[in-house]
Structure P
Amino acid sequence: MESNKKTARISDELKINAKMKLSIPLVNQLKFFRHCLLLVCLLLVQTLMAQEGIKGNLVSVNWLEKNLKNANVLILDASPSQIYSAKHIPGAISYDIFTYGVQELPVTEIEKRYQSWGISPGKKIVMYDQGGTFMATRLFFSLHYYGFPAKDLFILNGGLSKWQEAALPVTAEVTPTPKKGSFTIRKLNEDVKVELPEFLTASGDPRNNVLLEALDPDWHFGGLPFFSRAGHIPNAIMLPSSDFYKPDKTFKSADEIRNMLTYLGIRPEQKIYTHCGGGIAASVPFFALKFLLDYPTVKLYPGSQLEWVSDQRELPVWTYDSPFLLRETQWLQFWGGQRARMYGISHVTIIDVRPAAEFNEGHVPFALNIPADVFKNNITNPGKLAEIMGTAGVSASHEAVVISGAGLTKDAALAFIMLEKLGQKKISVFMDSVEKWAQLGFAVTKDATVVGPKKVPNDLSILPTNYPVNVSKGVIIADSKNAHGLYPKVFIASGKNVPASDQDGKIVHLPYTDLLNADGTPKAAKDIWNILASAGVLRYAELVCYSDDAGEAAVNYFILKLMGYPDIKVLVK
């Protein structure tokens, strides 16, 4: 208040002197201008001091300390009531999100609650919690949604933890009830919230939409059953709320957060829908992306996973991030079978990588036999491999389903990454054996699949193709020094033993067999996550799988892709 009076006094003095300056001698005019310059500098310094400690919608503990007794600053403690009762920042008013809840109340009730906290237009609202958590950001979202100006909403960076780290005062005394505020809710910010119909539609279009999930890996991969079902919403990208904070519980810098998003393939031009279990933790990425990074379209889904799994349509949940990389008998029998081919709705190419003699003993109908040695012998010759694929009848625009006869073998995994290197549109691996196919009552044939021109209209022969050479960089590399990711490299030695050659980076020994069941199928997502974490495989890293046998490295590559790791390579020398 004293600073405001001084500013007004200086301004009045400038006005008076301006009127007088034409009637005074030149020497005095020079003194007048020097005086004006000094006053302007003083005003600028005062403005800078007022803004010091404010960065966007974050304030520092030093700023709040200086403004503790500022009548225009209202402090809200969003911590659980037991924490508030034990200690809180002097003058803070308690708002326990778990007591009041986040359920939608009539606007009149919300308005009364806000007024009871003393909220009025023009005040700066500073919210905090213990630090590094999601209560303050959820309160921020609510106030913003109900129309309080975002320019006057702030979060104390680091919360109570950072406040105490700075040896600033705390108290257990309950703050007296403030004077009733005058804020009225005139218009809701509907564009920051999403309901289930829009969210459901967005889940089917991951190219243009991001379902950003703020839950931890234990929830995401099904280790902890959430409500009635374990796993996550299909196509959700896991980015736990804790990942947005530094060890001191302050927010990471905008550049650090932007790197995380870029690494996970999240782009500013996409529509981003944050969610979690019940719409609380989702407020952390909502706040960070919208108010720290200024991403244009960010919405929070309050219903989140609770509403999703409660829907009567029994909407699906996944445990792996990319379960469509795994195909089973029922799926392949229909989409790759005779009926779908007759109706022209099959866009599946079946590639059997077993040796010719084994293939000829019995195989899935319409399978093309391209033995594993063909892929092994052409690792460094993608042009030749593409020529072989085209002659064999492989369509680059179809989904290629790789069959090895025993699930995810070294041969199947190597074929997978070679097809990915060639630019195949979609690739998956068949998890069942040919024996299981027959046990389920489906035909196994010994006849060779006909590849050639169609002789009659209903001929189901597979046409040869002009397979394009569209090599994808970064899938298979010959020298790790030429590969550069956003994060440091972690080398994953994927065989039984660690190869003798040294690598320039952290080395983790993770035999591919540790990630597979006895039948060749990948272990459950929750178990794979625990194995990866225990082995020291970092989530934010450029992961390079290597082994003396390229197939072993390829298995680990496939599983990491199944689990949603975005930056994976196979080193083949």
Structure Q
Amino acid sequence: MKHTILFSCTFTAAALTAGTVTMAPTGRYLAVPVQNGVPKILLEVFDGGTRVAYDQVEWARGATNWTGSLDLRGFAGRLLEFRFSGENVPDISAADLAFADARFPAPKGQYGEAWRPQFHFTPPLGWNNDPNGLSYRDGEWHMFYQHNPFGVRWGNMHWGHAVSKDLVRWTDLGDVIAPDDHGPMYSGSAVTDHANTSGFGKGAHVLVYTAAGKPHTQRIAWSLDGRNYAKWPKAAVEGRVDANRDPKVVWYAPGMFWVLAVYGEVEAKRHGVSFFTSPNLKDWTFASNVRGDLFDEGRFLYECPDFFELPIQGETGTRWVLTAANRQYAIGSFDGRTFIPEATRLEQTRPVDGLNPVYAWQTFSDAPDGRRIQMAWSHFDTLAGGRTDVMFNQGMTLPMELKLMRAADGLRLARFPVKELETLRAGKATRLAKFDGELAEVEFVCTPVADATVTLDLRGVLVVYDAAKKTLSVNGRATAWNLDARGQLGLHVFVDRVGLEIFSCDGLQYLPMPEIVPDPAKKKLSWRAGGAKKPVREVTERAWRLKSVVR
């Protein structure tokens, strides 16, 4: 992650030709003044003729919206050449470059922005998209993520890094891997090498990622302390076509080897997932393909595969689950080399107006107690409405626990907000009518009659169940919705400053609405039912005020 803003320092340097400055950094970080929306320029850093860093940056020509921090660890005191090229390159001299030993501080009031969620993860500064490298290690949850540290739009991909003790309160640690001569750093996964199969050291934390050059290659970086990561110089899996990307690695215990699932073109004009195996995370052998759609027909198994085994709740036995970036997934069996689907094109979320409000689902490796915890990229555009002065864009869903359950139509994934979210509750639960606050967790259960309508008013956001149509709508945008096996409507809703997430039907229905914005002037909750003389019975309702994790 990259940070902000005013600074003073001294340096020894001399400006050379236009667009080039040669100087010795006096600190680990170079300040990058960002002005949202200006033409990007290419910033390259050379050490003795070798390029050691490069980034596409929206270098401020006028007022600076925020300040990023380019990590130049290990180069303090060395004479470096900073080259600036591109459209309308400003006249940059040594006097315009500043350094510090710590990331430049965030601006005052950063997390109080009107568009900043208060208990969903967002990048301190810059753009984020896919979660990467989700893993648990030595008492910490690690979340890496696709990050543009020098702009609030997609591009310039690094891996940001945040850690948490409880899955709820995250500490951002900055970027750990940056673009290099093999390309930008695209998505991937992380594992702990408990047995030191790689030779990096027992318990090494290994990141497996796509370097998005031409062709794409799958590469690895590793760390023994969970903070400082070194890139292994060779490609783990050479790219067969440019589209190969987003490797997911799991340990296959029966065979005592690693399995890698990677997205790509599995045959002419058809995408899907390819499986590879390895004894050491470095040397990989192709095993099999799983076919997705033709490129011009659909997106089943498109991008960001995740692959994991789950026990069947209430039964003996397990199944393997293969998910992709959008809401579809498959359930089947796996022998270490070949995945055989039993059910395909299942849906993790309810579509609303054909949109996928979240994307790039991933789960944590090595989660304690055998839990399978999932997060995804949550789409909400802070630039909506013509804003130009924002310092961040996008975020993540709540963490949720996955279970494999037997439903009326077969095995299905069920999801539940993780129990750790209960630590956000500020005081005891109240009835909805007595609630007064900004951030809320709501549980509402009732048994509706056939023509009932049930409306929750959540700080001006209307969540309406229509029993006759069997739909749930949020501010008028409807999707198909089922009652649970008992004929009950059960809604578990989290209301943030920006965004709602709704869990229902014993975990079998999930509706994220990240772009919904409750009315800032309204702090109340209520419910009502209509459509019949006695539209609902057996009503249970309660709400908690939630604490912010970023103030």
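Please treat every number below as a calculation from the coordinates, not as lab data. Here the structure is a predicted model, which means the values were calculated and not measured. Cβ atoms are built from the backbone, for glycine too; each structure is taken alone.
Okay, here's what the table says:
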| item | result |
| --- | --- |
| Computed 28, 23, 17 for semi-axes √(5λ) of the Cα gyration tensor in Å, for residues 76-251 alone - originating structure among P, Q | Q |
| Answer label among P, Q for the case where helix-only ellipticity at 222 nm (-39500 (n - 2.57) for each DSSP H run of 4 or more, over all residues; to 500), calculated from the coordinates, equals 0 | Q |
| Label whose coordinates, when volume of the Cα convex hull per residue in Å³ is calculated, return 158 (choices P, Q) | Q |
| For distance in nm of label points 7 Å out along Cα→Cβ at positions 164 and 244 computed as 2.3, the structure of P, Q it came from | P |
